[in-house]
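Right after this note come the structures.
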Structure P
Amino acid sequence: MNDTISKIKQLAENSQIAAARSKATALEKTQRRHDAAQPLLKAFADVQNAPVRIEVLKRIWPYDFQHRPDRASALVIGYLGDPRRPHGMSFHTPGGQASYEVELTWDDRIVYVSSRETGGSQPLSKKFSEPDSWLAGFYQIMAPMLEI
């Protein structure tokens, strides 16, 4: 085999190895974020069938609140990240939305991020190094909205 073909084969193999490593690293990071988000996902699972206060529904959907489901699960805008391994959630709130997600820093540290967006103003974002304060924010958002 000549030298040119040998070098091309080696580059192709190196490229395949690098792609496989990259995919494995991405899956590992996705799993780490998902694992770190478990307290939030479990907390929401505990209240997803709780009734939402009528006045909250009226403030979120003023024109068709009576046609909306009245359970906490109706407040979910979406799960963030991989659908099979979400790393956060986004919710409707009166006047805007709230999001809770897990991020990884450039040096692979886990950061818990909560953000609140209200109509027309700058989003307010907070970052935490541990999940307790992050979850406290979730509880504070949900408490006045649910009939518990």
Structure Q
Amino acid sequence: MKIRSIKSQDIGEIRELIDYCKPLDLHTPFTYWILSEYFNNTCLALEDKGFIVGYVGGMKSSSMDGVFYLWQIGLLPEYRGKGFFSILLDRIIEEIKEIGCHCLEFSVLSDNYQSINAFTNYAKKKGLPIEKRGNLNFYDKITGEECKEDIYRISL
């Protein structure tokens, strides 16, 4: 097992992994290319025997001092519940501290209790405060869907 920065060659495999990790949104190959080229120090792959089995990625805010937004985290189903979620978060937190961030923010669908519990349990085990900071609610005219997510903050 190893954690490494993503590369443009990983785009197909990362998109496949994200597609398995519903309700995570699958974005365009170009989006993941941007992440691999411009944010690869905070977009990481978890590899097992040469295959990507986990992904975590995000970016430092340019408008909020010291804030990192965790955009996506996902693990293949057979790797869940085995501590790899914590390993990925530990590693991304190491990286974001190096770039001057003191808190990690993320959003979760309001009814995604599995994800909310995973982050809450992580923060509790690490002795880090976690708080619900607000919510996001908008209507997407293109898809005809309403998006309702809660925004959380873990202070580091």
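Figure out for me which of the structures P, Q the number -10000 belongs to, where helix-only ellipticity at 222 nm (-39500 (n - 2.57) for each DSSP H run of 4 or more, over all residues; to 500) was derived from the coordinates. Only structure Q yields this read-out. A value of 1.00 was derived for FRET efficiency 1/(1 + (r/R0)^6) of positions 61 and 133 (r between Cβ atoms, R0 = 25 Å, to 0.05); which structure in P, Q was it taken from? This value belongs to structure Q.
The maximum of distance in nm of label points 7 Å out along Cα→Cβ at positions 29 and 53 over structures P, Q, that is, the highest value, falls on P. Each of structures P, Q was scored by volume of the Cα convex hull per residue in Å³; the highest score is held by P.
We did not get these values from a lab; they are worked out from the coordinates using the rules stated. No experiment lies behind these values; they were computed from the predicted model shown. Cβ atoms are built from the backbone, for glycine too; each structure is taken alone.
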